[in-house]
Structure I
Amino acid sequence: MRTKGNKISIIGAGFVGSTTAFALMTSGLASEIVIVDINKEKAEGEAMDLSHGASFVSPIDITSGEYSDTKDSDIVIITAGVGQKPGETRLDCISKNLKIFQSIVPEVVKFSSNSILLVVSNPVDILTYITYKLSGFPSNRVMGSGTVLDTSRFKYMLSQHFEVDARNIHTYIMGEHGDSEIATWSLTSIAGMNVDEYCDICSKKCGGEMKLNIYKEVKEAAYKVIEKKGATYYAVALAIKRIVEAILNNENSILTVSSLLKGEYGITEVYMGVPTILGRDGVKKILQAKLSGDESAQLIESAKVLKTVIEDSKI
């Protein structure tokens, strides 16, 4: 018998939406998951398939439905939209997804006016800003998945280079979830040592070429996956689960979600991935990490890229 707990709704039953539902189902974070998609048969099929594993997980109701069925959700995750195709950048998706969000967000807000909105669809920073404007919600309750996955990719690639557990590497990818994102080498540490100090004791190559190559691998990772299998979704789903976990458990964890900057880093009125403290009410605080001069300049340039797209889209 299901006990009352956290209700999560997922808008979009594609690869990302369905794998997110699976990740959340196995995590035990939610007592109810509702899947909504314009393709009702697909949403129903995903809900049925997941529900058939009910005896293997904590009690949970997984259903498909209309927007009205998402009523009183704690978190609404938006994964719907036209995905990135081989050869496209994330920003190429904006015109296709703007109209979709104009139809989605008002419906979500109508039925869950006190929810937290988590945007995953690309270009995530732009669509999160659009969601913020369309919803009328305070900025702490509207966020995007940002560079949480990019940061995980960065940690993974560093872990492969240094042959240490990725969980023992502390660093961030910041800025746009896209081509202008930046690697914060000045903040990168392992065992309390900055990356250059750690290089000295582990006798690994750590010059500019290594840093450039790893940064390029991180930035191009999604393109390579899309080229090979058509879409990215497993690691995305795990990143979403981690964000949801931090919120629902009121963890005060620091994740690089896409948050609205209001002067931090000299940037205003842009959503982008920055270290953010997350709790039950969403964004609790944006942390202004001490970046190097070059990194600060690159972050401002990343913000300019996003602002240009916002202005061109006439949002």
Structure II
Amino acid sequence: MSLVEIKSLKTHFPIRAGVLQRPIGWVRAVDGVSFAINEGETVGLVGESGCGKTTLGRTILRLIEPTAGQIWFDGRDITGLEGADTKPFRRKAQMIFQDPYGSLNPRMTVGTIIAEPLRIHKLCANKNAERERVAELLRSVGLSPEHARRYPHEFSGGQRQRIGIARALAVEPRFIVCDEPVSALDVSVQAQIVNLLQDLQEKLNLTFLFIAHDLAVVEHISDRVLVMYYGKLVEEASADEIYAHPVHPYTQALLSAVPTVDPSQRRQRIIWPPEGTTPEQARASLQEKKLDRREVRPNHWVLQEVS
């Protein structure tokens, strides 16, 4: 059963110019995206910087308002929810941010940071229950309860990301958007955070949308992979299938760029868009073509030009 379902989602931002700052065009950050995420599943979202991955994740959580389309969560259309009506959804869907340095308030102790969502959603009866819950959350991410009295600047990048994970888990969510949670960390720390997320998913039956540009990490953690290119999903398949049989030229180009130690395992370098094509021309071409999702292999979809 699908926990999250996205239907023809669009998020466009105006380009303004002149004294009156009138719109003269639009940036189509997310342009007609449709997919679903099943409960307990990890779906990886990959693509180059600026392709719309983070905007898509934030739009699903209603941190950015969509221009068009629908967002369904647990069988309910949450696209038009406003004000207090969004509070139940906010508790069920959380986000782990990319920057473990900028996503934590430096003026608040770790205990206060983690306790804040507990207070907003009134999940603890009293201060003692709140302290016990904070200690439990810190232990669940591999930190000590004594760390609750410290400030974010006293921790390493990996520890700060663990604090961010604990904060996301505080309200017992069902769905978490992981926005490149390991991209700012050392390789050894990345493995620890990925393993922690997998352990928490198995223990708490969490559902992840895992956004990343590191294809090796995505392959390791994901059940399915979505490839995003200039606001559109161009390919979707299981992790094993998409890495073994990439079909879209952009997916092939991404995989050919992955460094490998063994020269015999290197893929032939593929350039996409073709040499001589600017990003603006590639984007315009993608938007002007009539495109449709086509199944090229069982459960393997590619966005192709309609003949």
Structure III
Amino acid sequence: MGYIDLIRNLESNISLAVFGKRTVIRHCLVALFSSEHVLLEDVPGVGKTLIAQAIARSISGDFRRIQFTPDLLPADIVGSSIYDSSAHEFRFAQGAIFTNILLADEINRTTPRTQSAMLEAMNEHQVSIDGITHPLPAPFMVIATENPMEYEGTYPLPESQLDRFLLRISVGYPDRESELNVLRSHQTSHPIDKLRAVLSCEQIMEIQHAVAGVRVDDAINSYILDIVETTRRSDELLVGVSTRGAIALSRAAQTFALIEGREFVVPDDVKELAVSVLAHRIIPNSYAHGSQRQNAEALIERIIETVDVPV
């Protein structure tokens, strides 16, 4: 397919700064080319912010970062109407969300009220202020980072907010060889300084449009629905996967197939992404902030093992 060289070039460029995280990078690109958003969750210091910066540096678009803190206000994100005394009228001052790539750093350190200010932007790629709708630039992607819930000063993301992220990804510690490369790369300069833009916004939008042309057989759709229905029938869950979750898994599988160089989805595409796409959309019975994620991911993995795979 014509876009493979562009995608591989983008992956290689990001890998110049992010070592040993090929799967994480590829899953982030699934969100980018699906015209969706990604949530990176892990302990501080494993490279969550670096991944977002590397993706932004590799694209010739606008990039902004919002450091989420308890005193952050919704207007700081979306903007507000300001009275212009010289013109005797109100004018709209855009917030930081008017960009192509937005890094929402430590998103769970601000209040739920402020977090909810991003819902319309993430779902509809627009912002409504004082009854007026303001479209966001295209492409638009939110890369959010958060610390585990057991860390002090964090607020749980509302379920409606979590549902706006196509994938939730755990970055994890690098392997020893990759971590050795990290140490070497920081001895002379920061590796992010080496990156250059290798993909334009127009090329990203072309790839996003190409995703719709990836074929999803009815057998794959049935496989996705079997997984979704199993979560709804599970005695271990308070809430199973919604219809939006099923759509998200299908869309992510289409994009992953495109990244892999195929014009059709196979069951392995669904299995590859099921945990990252579905685990944050369910609520286990054993609800506890510290263990909820691990319980949800383990349950999705068990369901994938039990559901029959189409031939």
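Taken together, the values in this text are just the output of simple stated rules run on the coordinates, not laboratory data. The structure presented is a predicted model; accordingly, all values stated were derived computationally and were not measured.
For this structure, a couple of remarks:
- Which entry (I, II, III) yields the derived value 11, 35, 29, 18, 7, 1 for P(r) over Cα pairs in 10 Å bins from 0, in percent, for residues 99-242 alone: I
- Which entry (I, II, III) yields the derived value 30, 25, 22 for semi-axes √(5λ) of the Cα gyration tensor in Å: III
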